[in-house]
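Chemist: These notes open a run of structures that come right after.
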Structure P
Amino acid sequence: MTNQHPITPPPELVQRWGNDSTMSGVPYEQHIANRASQWGADQELEACCEYMQHEDFHIRGFATELRAARRPKTPSLKEQLLQKLEHIRDVADKYRSTQNAIDDLRETLEALDD
């Protein structure tokens, strides 16, 4: 009998990952490694959150904040588009600011004697 690490995926799960690997578009070994590392990280995060709740950290919401920080949700399409729009606005503001500075310099230069 081997001494197994506490965060070891069950054989059925590894088998399922192996079966799913044909649809992932990445090599079998890489697919298994990716899934296993994510699964292990999820197990560790949940163990930390459970510990924090057990140790009365839940009063301050640390477990919820930790989970949200370490497993952020992918922004929705609307959120992604709003972020892109904000970026465009920032670039436009910088452009406008640069244009204003150029115009000010031009006026100053034109006002100088040759």
Structure Q
Amino acid sequence: MGATNFGDLAVGRYKNASEAYNSLVEDALHDYGHDSYNGTISTTSGFKMRDDNPRYGTKAFSKWEDNMLEFADKWGDCICVEITGAVLKRLKERNGYKGKKGIKAFYFTGWAAS
């Protein structure tokens, strides 16, 4: 058994990151089954919020994410960042939420059991 990294984006009417995480886990379980080695976010054991990240979608963010993954536990670590500002506005437009209030976006990355 090994580990594979993942990156999942959640955009929607979420009260908080926990609600977004639970939604992604449920989607992964539905799509890939309840196998504890399915290589998705559903194999993680929760997440840790970070706020020291560069702006999502930039080269600096990709480098930051690679660094986070390098030092994360290979089985079950999951990191979450909330996406705000202009990037959130663009994500809302792309996902059909243009002009809607109460929409949040979270990006989860980490290692999944596979």
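Chemist: Using distance in nm of label points 7 Å out along Cα→Cβ at positions 31 and 55 for the comparison, can you identify which of P, Q gives the largest number?
Modeler: Comparing P, Q by distance in nm of label points 7 Å out along Cα→Cβ at positions 31 and 55, the maximum is at P.
Chemist: Compare distance in nm of label points 7 Å out along Cα→Cβ at positions 7 and 79 across structures P, Q and report the one with the greatest value.
Modeler: Comparing P, Q by distance in nm of label points 7 Å out along Cα→Cβ at positions 7 and 79, the maximum is at P.
Chemist: Let me ask another. Taking distance in nm of label points 7 Å out along Cα→Cβ at positions 63 and 87 from the coordinates of each of P, Q, which one would give 3.7?
Modeler: It was calculated from structure P.
Chemist: Which of the displayed structures (P, Q) returns the greatest value of volume of the Cα convex hull per residue in Å³ on calculation?
Modeler: P
Chemist: To which of P, Q does the computed value -11000 (helix-only ellipticity at 222 nm (-39500 (n - 2.57) for each DSSP H run of 4 or more, over all residues; to 500)) belong?
Modeler: Q
Chemist: When relative contact order in percent (Cα under 8 Å, 6 or more apart) is calculated, the result is 46; to which of the structures P, Q does this value belong?
Modeler: Going through each structure in turn, the value belongs to Q.
The numbers here are math on the coordinates, done by the rules we state, and not lab data. Remember, it's a predicted structure, so these values are computed and weren't measured experimentally. Cβ atoms are built from the backbone, for glycine too; each structure is taken alone.
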